[in-house]
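Visitor: Have a look at these structures, which come just after this line.
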Structure 1
Amino acid sequence: MRLPELWRSLYRVVVGVFWLYWASQKWGGVGWMKGIIQGAAAVNPIPGLHEFLAIVVAPNWYLAAVVQGIAETLVGLCLVLGLATRKAAAVGLLLALNLALVVAFEVSDPGFRWLYYLGVIVNAELIFSKPASLALGNYRSVPSWLRS
């Protein structure tokens, strides 16, 4: 295996572990997210998104938190295993955009917000790169919808 192939595989797996880490924070329960979700609705400065958060998401915070946790788990598993890599990366990009446009505004340090923005770039890169050779999606026995 060549170094670029190894790097792409490692990159994909590390991003998957990133999502599994954040998902694992929700596996024990999502009650701790209530304040964050409702607080995000109060401080978000983006017109339209602010109202959507306040009217739709904040009252349904539990459903939003559970869906976020499920999506993070699925994205993480798919990326680690190399299944539906580009599709998982696209969902990861949406999750990262959610964090960057919603949760990042609750952070008082603007420099810290860049960590959320970095997640957007990292996931976007996976959409445009190959899953590399160490991916289950490369096997012919895998259904076509699970291939990258």
Structure 2
Amino acid sequence: MRIDERLPFPSVGTDPQSVRQRVEAMEKVLERLVVIPGINKPVGLDVILDVVPVVGDIAAAALGAYIVWEAKNLGMSKTQMTRMVGNVGFDWLLGLIPVIGIVPDFFFRSNTRNLRIIKRHLDKHHPGTRTVDADARAIE
């Protein structure tokens, strides 16, 4: 058994499988941390941080930028990177709207969109990283 199989958190390697695990974990924290009872809608740190004006939006955008940084290290195309940066930027701008900025952020999940872009890239260029994902329906 490898050491990273026993760890409860993703590996710190630079191989595509490790990157995939880290990005999936970060997306889950940012978009699907807890489920709101009654409506069964998952929310994450991205929405929760929007409660704190400006600072929370900046922190959420910085965490979203981490996913983009991981994608850059995978060698993704400039077009894909531009879409991902646009997703994070649009999410950030929506979150800056006082009080009602939480509502669009609740529905526009930039990190989930970016995860989909990364997964498509990994599935095409690194097919060995594909995994059977029990949460696939939640993402799609």
Structure 3
Amino acid sequence: MSTPTAPTLAVLPKAKDESSTPQVLQPSGWPMPKGYANGMAADGRLVVTGGVIGWDHHGHLPDGFAAQVRQTLGNISAILGEGGARPEHLVRLTWYVVDMEEYLSNLKALGQIYRDIFGAHYPAMALVQVVRLVEQAARVEIEATAVVPR
């Protein structure tokens, strides 16, 4: 009986001016993911959000899934800023959606919204469909983890 071997891990190289950003972990031979990373490595101070939804500073949620994602990502960006983090310091996002089909039918718009707020930095991500969120009108909730370099 043969023993299975794990894939070799590749740490994608960074440009010289990117020493403060996390490194993407990509096992060799694996297909490159689109819009997320399989893993991230970083050294520094953690900045962690709770589950963030898309309400504005008055506590109102916009209508529509894409509009709530835009506000949610904007809220996460504001929280990161309070902790001295920038979008390129993100190492993980966990998305909770109440309707997977709603998410999948909005992929193009979501990609543009994401790039508008966070640029082309894609951390490790997970997407989970849930029965409901605490705020019943919320369609999406996202947790974020960033690592600010020392």
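Visitor: Taking FRET efficiency 1/(1 + (r/R0)^6) of positions 30 and 126 (r between Cβ atoms, R0 = 25 Å, to 0.05) for each of 1, 2, 3, which is largest?
Guide: Going through 1, 2, 3 one by one, FRET efficiency 1/(1 + (r/R0)^6) of positions 30 and 126 (r between Cβ atoms, R0 = 25 Å, to 0.05) is largest in 3.
Visitor: Tell me which structure, out of 1, 2, 3, gives 26, 18, 13 once semi-axes √(5λ) of the Cα gyration tensor in Å is calculated.
Guide: Answer for the origin of the read-out: 2.
Visitor: Follow-up. Could you figure out which one of 1, 2, 3 the value -22000 for helix-only ellipticity at 222 nm (-39500 (n - 2.57) for each DSSP H run of 4 or more, over all residues; to 500) was computed from?
Guide: Clearly, the read-out refers to 1.
Coordinate-derived values only; no laboratory data. This structure is a prediction, so every number in the text was calculated from the model and none was measured. Cβ atoms are built from the backbone, for glycine too; each structure is taken alone.
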